[in-house]
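We did not get these values from a lab; they are worked out from the coordinates using the rules stated. Small disclaimer: the values here were computed from a predicted structure and weren't measured. Cβ atoms are built from the backbone, for glycine too; each structure is taken alone.
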Structure I
Amino acid sequence: MDPVFLARLQFGLTIAFHYIFPPLSIGLGLILVIMEATYLRTRDRFYLDLTRFWVKIFALIFSIGVATGIVMEFQFGTNWASYSRYVGDVFGSALAAEGVFAFFLESGFLALLIFGWDRVGAKTHFFATLMVAMGAMFSAVWIVVADSWMQTPAGFHIVSTASGPRAEVTEFWKVVFNPSAMDRLWHVIMGAWQAGAWLVISVAAYYLLKGRHERFAKVSMRIGLTVALLASLLQLLSGHHSALVAAEHQPAKMAAFEGHYPASAPAGMYILGWVNESNRAVVGIHIPGMLSWMIHGRTDAPVKGLDAFGADVPPVNVVFQTYHAMVGVGMLLIALSLAGAWFAYRGTLWSNRRLLWIFVLAVLLPQAANQLGWFSAEVGRQPWIVYNLMRTADGISRTVSAGQILGSVLMFGFMYLLLFVLFIYLLDQKIRHGPDTDDHAHAPPHLLHGDRAAL
């Protein structure tokens, strides 16, 4: 088998599995801050119990995330040694910053967050919660900066060394603020907020369907829907800006998103379709001139298409399908967030069993959108591992055989399957046990009878 394909497969599988957990940590971290801040403001013991329950879920997610994230960094040395040698000075600086400024901050306050309830004051504990939440988001900052540099490299130059040419940092802040970094960061953070919010909404909907922990469920639902609605709308805006950046700096990727082949011609936007790569054509439903309008502000503006790039184009249909699926899931999340907010305002959400069941299952949607977004972005960069600088095929380790990589793929696949089963089992146990609070002991009457004041 092809070692390049196997190395890409291994990294894709490990990072896809790992990326289940960081968005949940980031989104849930924000919600913990909201819940504990509400406790400090109201001094209602209920909000303390609410926060303590979700901290248990956060701790489980964080621990699995750390365990699965360590593996990826070793792959840069084992499977991608040529890449690491060529751009390690640039890429490694961002990863080092993630460890120093984000992981240490998050892990340093984690013990206080989990075990400090009865050992420190309420404000000190809230500070620990805030630091853990900020650390989770700072981790996203540096990881996105590193990946965005591979998409739109800046702030470096190429030098000759005894072992060959390599990239070196010339301006660190240009590396950090490379052309795509901030738009992509905002897009990633909004996706993470939605992942955490929909986990909270899903568990709350489950409790409402079972008639358990009603006040807990309604308050959690209220907070989750607020975050989900805000994040989904901001996600739409950030996605538009990210697409504009791709159109300017990675036009081949943008053309693949919409299956646009003509070298220079007005481009439409597809609602759905299928790319016939052999015929270089798309069959589907599209809005003529819409992509030209989105990029240039007029429907007759030419857009650079795939024919202008020769062989340097990604697998078009894969990129087309993952991109459109991501957009479709994103629009569905906006619709569900609006529906939840509307029915909650009217006071009918709590008894709407059909919508609540949809909310239970909708926890999968942000995960799907996040995974699809990363696949479209990373596959859309091909055949470059660093855009217009280093090809993916040139980045692998020359001394690692296809058989060795295949063996590690199978080993990691088995280990990650066991980890996922363990995670689902422990998460299910914590949800079934529920919060350590008595709804009726703390609940105002209007929160127990489902009127619109509950939102």
Structure II
Amino acid sequence: MKRCLILGGGVSGRAAARLADLTGFTPEIISDGDGADIEKSLENASLVVVSPGVNPISSSFYRAARAWADAGRGEMISELEFGFRHLPHPERLLAVTGTNGKTTTTELTVYLLKALGIPALPAGNIGIPLSDVAADLLERKQPEDSLPVVEVSSFQLERAVRFAPRAAVLLNLESDHVDRYPGGFEEYRQVKLGIFRAVPPDGRIYGLSMTPESARRVVYRKDELRLDGRTLLEMSQTSLNAPHNRENLAAALELILRIVEPEQLFTAAFRDAIIAFHPGRHRIETVAERNGVRFIDDSKATNPAAVLAAIRALPTTASHPDIVLLLGGLDKGMDFSPLGGPLIAERVKFAVLFGECRAKIAASLPPELPRVDCGTDFAQAVDCARTHAVPGDIVLLSPACASMDMFKNYEERGNRFAALV
């Protein structure tokens, strides 16, 4: 029996092992630091599957497996690629990538496809490995005609060779995860563009900020959402009217148009589905209003571009800065200079800094912006933000960083913020 060596024992690794067992492999999961003998495991392997959490730079197991594959001793692929290769109907697949907005766009696409009667499934970086989806389909735990919509991170695109969605969208590209790519932003960009490697030309979709309008079927005219020149609905009816969510909705509709006829989108039921959709938690989510101050959890903002998107999404009637901004967390080698621009100067009255890279962020902020350093005491940071807010202000947790220096993930960070508020 063929042996499949799986690097990384997290959710993706366990999903790959499950699928390997179903498809005629004997799986073995190993991780750096668990005492395994990588060379011995490679001697017996015919395939290596890499979990997205395994860092190519810091993992000695990854480097050994790459050398093994480069020597022609076997193939090394990502968990995403492994799952794709075992889908019963790989032609029924849509994919979403980008620096920001992936999860909302994936959730929205699935939701709207279901409104059309199509059995769509979320998969990938949204928390459900594609290998698990493939295994469920092989075991008939999901309908045979299910259509996976896959949120794809740059990590998952590494070593994805034949991954071929019917259509894929690249929402946007901003500085992120540069610590993983020695070639900096350009290398990160090339990895992201790899999502189109096996996608037919008519299925390659770019976000609103990335292409001229002539390349799109879905556009906006002031408050109107328009499809093929016809008005679909007024955006003021929806909870998706902020600029970043307009981008997410346009991308979702472009994906859907690759598999359904446009007339299906002009029904009252479909318009009602758009209106009924609300983005998930920790994305510009109001958690409380106290003494005239609005507290907003945007913990999912893990890079500077997401922070700026959140600030643009927050309406104001004030003629002065009205946001107390909580910033900080784990550095991913990002460029924080966008936080020194005019939008921050115009809207932010005070910055509260916490976490590992707080000093790096502080150096990027407008020099005249008042700020305080709360170290690694998150409770102190939230309390300090509260004391600097007056009625009419917004306290915004939009950290511009990953969370793993102080929290398990961005959800835990957001939940902690809400509990403290």
Structure III
Amino acid sequence: MFDVLIKNANLPDGLEGIDIAIKGGKIAEVAPGIEAEAGEVIDAGGRLVTPPFVDPHFHMDATLSLGLPRMNVSGTLLEGIALWGELRPTLAREALIERALRYCDLAVAQGLLAIRSHVDTSDPKLVTAEALIEVREKVAPYIDLQLVAFPQDGYYRAEGGVDALNRALDMGLDIVGGIPHFERTMADGAASVSALCRIAADRGMPVDMHCDETDDPMSRHIETLAAETVRFGLQGRVAGSHLTSMHSMDNYYVSKLIPLMAEAEINVIPNPLINIMLQGRHDTYPKRRGMTRVRELMEAGLNVSFGHDCVMDPWYSMGSGDMLEVGHMAIHVAQMAGIEDKRKIFDALTVNSAKTMGLEGYGIAKGCNADLVILQARDPQEALRLKANRLAVMRRGRVIARAAPRISELHLEGRPVMVDAAAYAPLRPGTH
């Protein structure tokens, strides 16, 4: 007897009419037509069942702080950093924890059950690190939360930045971060990449750097990061986040750079929402899109995963914790509108991001953790188009969030009474 049996599910890989049996918090069987007793039977009704969404790039210490101490009037990255610098000394541990927990509640409702958050270590008091370590413990039953030691004001540029980052790692943060393009000089930026990769190698930790988040085509720290990754034997354990300077780089240089990144097995993390909001600010027209070269990086075999980055903070006044919104924007900005394109975009919100974070037991296969989301959509393409409602969110086989289907009631003569947006898709080939 199984604990839970999900019937008639569509899977992200295109399989339809699949049953998923769950026992002891694990997936026990995945096959069509499973006939067995179960404590609970859930009829997916031909809807998409997916592993949970994963956000490999977020700033939980700043989330929901919009308007503190004031609004970002220019809407630029640099004013956002300056605003955060004003707010940081006033942060109260309890308030920071409360905002982070509120965001985690929202994340669960959105089927987002794994998050990698950067934690600003530039304030030597390290209130942010203390608070998010506590949050990590509190949410562990329902969210996998990884914490990056992130020297927001620069590893070398910030007074005491070197010591503060090391102390944060000693406190229990999981990953070594950096921001080489924010150092005072290109040389300092390159030196910081080398120093931080050495720390990661010595401590046996992964690396995740904000890298080249700028329109400057000469910001090429990703090249140094790839080289240092190989030098220290960190292949597959290093992520380059943002990489927005690549949208302005010369094509010949990029034709050399991408193979170097592939050799180093760099995980690439664009952040579509905030990248297109903050980049190109100095352009009139033509105006650059701001997101890195997603299609080319995917075609080269690099693991590309998308991050949400910010929700209602000094850098981004919008956001809802919805990774489908992130993917929806990526489709438009990367101009990846084909069926296979959309499947790749969906993977960048799920399996690719799980690989970036090194999550164990992730997926829909026998032996995987029974962490699942039932969406009001038939397939990944429809889920992205509609930013589909999460009908049920499961953690280790237990439903931890539910939502009613999004259905409208019409009062029109001779027309349907109920409208489900998920039912308004084009007919598939071979149907009438």
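Here are the numbers for the structure shown:
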read-out: Identity of the structure behind 17.8 (criterion: mean count of other Cβ atoms within 10 Å over residues 227-234, calculated), options I, II, III; value: III
read-out: Computed 2.0 for distance in nm of label points 7 Å out along Cα→Cβ at positions 107 and 323 - originating structure among I, II, III; value: II
read-out: Top of I, II, III by mean count of other Cβ atoms within 10 Å over residues 267-274, largest first; value: III
read-out: Comparison of I, II, III by relative contact order in percent (Cα under 8 Å, 6 or more apart) - largest value held by; value: I
